[in-house]
Structure P
Amino acid sequence: MLLETRLHGIVLGGSVAKALILACAGAALLALDWPWSAGGVAAMVLAALVALRAAWRWDRTKIVVTNERLRVVTGVLRRRAASVRLSNLGTLEIEQSLLGRLFHYGTLIAGDLEVDFVPEPDELQELITGLAESRLAA
């Protein structure tokens, strides 16, 4: 294995924002008298679950580059993997939005495999292209 990385941390942004909104709403409800405080506790628990689920999914998604293939592995209980053999790799593309260029993430497109929120996609593209070229030369 030459490289193993996770998706860029920006994927947590939406879920963290939802969790913060729920937590603020929960705190506001907790500040009120009964029966509103029960809703506040429920909102705080829901906020924690939203954040935990997002962090769990992020932690369990890996991008793996070996000498032979590019692989994306997700899940724990139900593991899924998609891969592309470097020897069969055609065009390797990177798409980056303005935000992606600012925060150094992008979408990597390798054949039928499309991976969003790849950290440092330029470096990953150079690594994969170099490996694919060296395999062709050998």
Structure Q
Amino acid sequence: MMTTPRAPHLPPRLRRPLAFLAVGLLNTAVGYAIFAAALAAGAPPRRAVAVQFLLGVLWNFATHRSLVFGTGGLARLPLYAAGYLLIYGVNIAALEALMRAGFGPLAAQALAMPGIVVLSYVIVARALGAAPPQRERAAT
């Protein structure tokens, strides 16, 4: 069984959330770059988020399962993708609400990201079947 990557100087219950944030920075940069590139190519904001979702879900699955949650294989990809569909719907709703409030699409997406990150952590951990930190600590 794979486990969350070790960082001996951190308390065990903080390792996974901090690893998620670190990998999330990389995933967010990749996703935001995809979003911006799609906008620059002429895609409307909704389509740009769809492109970001489709390409990002594969990238994020790989980084989350290997670098954060220590799970292997592709068996959980369908559940992971379903979780990301929920995240996508919330992202679209937030993007549109912020755009109606007067923000441009790039600023609106940037403002939506913090809430999307928190929602993503909860959904991703469940979709990947990651052991809660207290069970993980008992196993080490």
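Quick notes on this one:
- Look at mean projected area of the Cα convex hull in nm² for each of P, Q: the largest one is in P.
- Structure from which 2.4 was derived, distance in nm of label points 7 Å out along Cα→Cβ at positions 58 and 122, options P, Q: P
- Origin of the derived value -25000 (helix-only ellipticity at 222 nm (-39500 (n - 2.57) for each DSSP H run of 4 or more, over all residues; to 500); candidates P, Q): Q
- Value 1.0, calculated as distance in nm of label points 7 Å out along Cα→Cβ at positions 10 and 130, assigned to which of P, Q: Q
- Each of the structures P, Q was assessed by distance in nm of label points 7 Å out along Cα→Cβ at positions 98 and 114; the largest value belongs to P.
- When mean count of other Cβ atoms within 10 Å over residues 50-57 is calculated for each of structures P, Q, structure Q gives the greatest result.
- Identity of the structure behind 30 (criterion: relative contact order in percent (Cα under 8 Å, 6 or more apart), calculated), options P, Q: Q
- Which of P, Q yields 1.4 [distance in nm of label points 7 Å out along Cα→Cβ at positions 18 and 74, calculated]: P
Quick note: the coordinates plus some simple rules give every number you see, no bench work behind them. Note that this is a predicted model, so its numbers are computed, not measured. Cβ atoms are built from the backbone, for glycine too; each structure is taken alone.
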